[in-house]
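K.L.:
Dropping the structures in below, format is structure tokens.
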Structure P
Amino acid sequence: MPSLYAAMQKRRTIRRFKSKPVTEKDLLQIVDAARWAVSPGNIQPCEYVIVNLPRRVSEVFDCVKWENAAAPLSAPRAGERPAAYIVVLIDLMKKKSGGSTDAAAAVQNASLAAMELGLGAIRIEDLHRKRLKKKLKIPHHLHVDSVIGLGNPFEFPVAEECGDSVLPWADPDGVIHVPKRRLADVCTMNGYRFAHRYTRKNI
């Protein structure tokens, strides 16, 4: 089993999936991982709706603004869509503001748990929220933060050192390349100094 650090390096967003269902056991394990995430003040405002019935899965797919969620890459084609979703909710009666921090931590846990199970995941924030809440009968006091699309990956994106752009791109073989900024480009010590960033050999 890879170390946690290696797992974090390996995790990539998956946008294309195989036509294979995700087991209820795996979905529950992913949500269980999400609930263990850090929560400022230990308020734990997040709740989750698992969607795995084919009709419901299709309804959630139609609530995603794929032109934004999949940008700059294309939306998944028929037969390559997520097999299940986890809808991440914030209980506004528990936390009126700042719940997105809790949700982001929960999604990270869920994504890593999915990868450990051999599954791919995509976090989607660009949604038709009113439509989604109506379809799933989500009460008014619960805010839809995002949905996690899940399935068996049909693609295996690779990370690479960032050049002029951070936008993912596909090579002629269809492999997705994900540029990542270097540690030297995002980290300084004991204060912010443009002139004293680490050199490549220091990392």
Structure Q
Amino acid sequence: MIAIVDVCGGNLRSVEKALAAVGGDVVVTRDPDVVRRADKLVVPGQGAFAPFMAGLAERGLEAPIRDAVGRGVPYLGICLGLQVLFDESEEHGPVRGLGLVPGRVVRFVPPHHDIKIPHMGWNRVTAHAADPLLPGFVDGTHYYFVHSFHAVPADPARVLLASEHGERFCAAIRADNIFACQFHPEKSQRAGLALLAAFVQS
């Protein structure tokens, strides 16, 4: 069973539909006990970092997520589901994150006037390493992004995919059983569905 953690709406239903379309047995939940029993976790999220962390705390979901990751349960983070893994975000902060991956979340600093914030739309991605969730990945594959902040892992080796928007930034990380991406695979058509299918089948 794949538990999709429900914190603040947003892209939940599109993630649920995309995972079901590639064969996932999925449940959308706010129940800590369901999260504890899940075979895999998906944490999607849109919006701001602080309300998302507050939503996790209010629903008693922080400890179950930390415990599941510590036990080796596969974790797929999407957008804010990537960012909250880190120690803190400077968005309206600093605001404390889950602290599962050392590092910070910072705002884009546009070097010239034609860089728009938020970064929204399709962008090319390159890989720093191969990964089971990226079968047949080709550098230059496009994924769909919507964000104003990006993660900076303390260990650069955690960066699996990178992209550029005025500066080079982390587009996805791998940390043992954690795979998390800044882009939205559920909105990324064939490439995104391939990633989700690989997660379901892993």
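Every read-out reported here was derived from the displayed coordinates using simple, explicitly stated rules and does not represent laboratory data. On a predicted model such as this, the values are computed, not experimentally measured, just so you know. Cβ atoms are built from the backbone, for glycine too; each structure is taken alone.
K.L.:
Thinking of P, Q, which structure, once FRET efficiency 1/(1 + (r/R0)^6) of positions 58 and 98 (r between Cβ atoms, R0 = 30 Å, to 0.05) is computed, gives back 0.35? Numbers along the way, then the final one.
P.N.:
Values: P: 0.35; Q: 1.00.
Corresponding structure: P.
K.L.:
For which of P, Q does distance in nm of label points 7 Å out along Cα→Cβ at positions 154 and 178, calculated from the coordinates, equal 1.1?
P.N.:
Working through the options, I get structure Q.
K.L.:
Given 0.15 as the derived value for FRET efficiency 1/(1 + (r/R0)^6) of positions 114 and 130 (r between Cβ atoms, R0 = 25 Å, to 0.05), which of the supplied structures P, Q does it correspond to?
P.N.:
On the way: P: 0.35; Q: 0.15.
Source structure for this number: Q.
K.L.:
Could I ask something else about it? When relative contact order in percent (Cα under 8 Å, 6 or more apart) is calculated, the result is 27; to which of the structures P, Q does this value belong?
P.N.:
Working: P: 27; Q: 20.
This value belongs to structure P.
K.L.:
In addition: Rank structures P, Q by mean projected area of the Cα convex hull in nm² and report only the one at the top, that is, the highest.
P.N.:
On the way: P: 13.9; Q: 10.0.
Largest value of mean projected area of the Cα convex hull in nm²: P.
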